[in-house]
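Structures for review follow.
Each value in this text was obtained by applying a stated rule to the coordinates, not by laboratory testing. All figures in this text were calculated on a predicted structure; none of them were measured in a lab.
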Structure I
């Protein structure tokens, strides 16, 4: 009986694959597995693992892809949770990126009121549980399409950890893991459906650790040297520096360690900094000024400072040739309509927003194509400077939701997030089909890519440091 069941399952799978010859077939195939993919996404949502600690999330995606015929190479680029899943052979080689890390400090239940999950330290406030799952679903559908049409080519899924500040993809680029790829497809969760070409901000991040001398703050203050004074002096200087940087510069910091008790002079303190700008050379210049502020602060407070670069990403290089093709595929897939339960959730969660809120019906729409200037950063930027790269976003959150918010975590754990995820999976799969069937599309994307990059030579902003596997600890 067991052998009969296995044979029947293999026959059913074979029939399913054989039937997936057209784009409409691909859409139907992905839709038929919505429940399965929603379950996977919800599991990763529940794991809520932060950068380089995504052991269960990575394992689940690897298992899903392996069970669907992909060969897995785990632990690539010196990162235990990074992996590449491959199927097929020869050219073209099309890559689909998948992320799965959560953000610390935003644990939230899947309800429309702020309700942190007790005991949970992180949450998927950027929707990477949906990101990784949709990308895996897309890769599986493309694999089945290659088989059904007896097409030559390779489809790869890149499991990329620690996008949030850990620069996971940068290590993969630095290791040459994209050197034979012809095009890269990716997406990101959001409040709208869009496939416009866009840029992002280059970014450099690091931790400044100050070392002083502990002492009784009242009985022997003269013997102490406060590491916290070093941090605060540095922060004051950097904040004064804000008046003297270019308008587009963004600087953020948090004091991660500041001492344990007011009556003990802190012997150790740490501050974590981000610098962003559209131009990576400006990021480097501002970062050096911040390092000098840290050195000055240490000198002035008689403490010692050490600097660790924890991340750094290039700006995103748009490829309009690919972006316009992605836009056409997103239009073909279309948006989705909220049911009554989802609308009730949306109405309730929008009460927590400030200002004018968009209509809930905007999930049915596709935003008009345009060239956008981004205000965030992503390690996809590094990928885009070594191979033509295209992306899109899907409405996985209630319209009007900001990224990195509890509202994003909440919607991402509901059917709203799952519906948006499926839009992305189908659109990316159709984009891959175009790349396999239209050689001129690939050729034009490379022509644009080479015209924009010129004599550019890739150099990682993180230098030659190994992956900062403990940056979230």
Structure II
């Protein structure tokens, strides 16, 4: 599966052509060199989320602060392999994970990637009202965010989750050993020398390996991978995670690089992996560099409340207001919500987020400019209303190439090759304040080759 196909699915929701996979490394490798995080990609953490430390005896380890929630992944993908590593929680309860056959970017509206999670947790067993164990801290395995798996043993609640057959996990401050065998869609986990859980029929069964940050500090060390023979015939695209094509996060769980008016830190708040706005301050802009030709992924959802019941015009496919026979504008009552994404430092080239019937993705500054050609105004009108209901997560993929804009919303193309005459060649990215509470997450950018 290419990243184009993956991000234009309901679960992930971007539009790019996958680059060729790099040549395979030697059969057995250390994934952690003991000096730095070479070979790893900080997908959505801050610079302090993942660092390198040393034990009292000088043994190096990867230190995870647990904040914000997110993942550190390998630079390259792996298919069939044996992975061995050690981990140690510094607090109890503690939570983290190991993701197998992962996508490169998080799924829509969550800080986690589609993958199979090998649980790394220190916590008492969770049980239901009948005393049945639902999850443990001893090596559960389960698919997340669109991955699929058949557990080795049926789960008492019917979940696609394998509970461990033995309890061999050591507690806080002690090193535990995991041996994961991932081969031809089958996963087996041994904890401290005892096989405890597994699953079969996994999809995808080629992808990245991730370490998870989930709220508490944890250490990882001695991460070694031995590759096993690849499938014959080769896997289909549908059985593989999409390949990284260069998207990098511009929101890392802090407001570093972001700014606005004097009150922006009052109204724009970081809540773990979320960027939440209360609707009462000014715009928020990302000031680290300018962007010319690019693709952008951004997730958003409406917060609590709205700006009131308002009559808003119905917009035709030509971008103009629909009118009755007497010439009056046709309207519909909506719960008013409004925000948007500023492109290239220009408020006219804003990709709108709103509650109007025509749907989000509309480019107000061009659609309503009567001096623009009819074709421009029509192209800046959404082809379809693809918004999820308030409170649900949405995903934009925005592509700006030269003066041409394309926008996908929740896997549907809503703006198709809209020309924006006079749009600046480059500029900053901004999140609009328009009086409505809204959450943003998973904000990724990648440059495209410059248009000529």
Item checked: Origin of the value 13.8, where mean projected area of the Cα convex hull in nm², for residues 143-278 alone was derived from one of I, II -> I
Next item on the list: Assuming -13000 is helix-only ellipticity at 222 nm (-39500 (n - 2.57) for each DSSP H run of 4 or more, over all residues; to 500) as calculated from a single structure, say which of I, II it is.
Entry: I
Margin query: One of I, II was used to compute percent of Cα pairs over 17 Å apart, for residues 119-222 alone, and the result was 72. Which label is that?
Written below: I
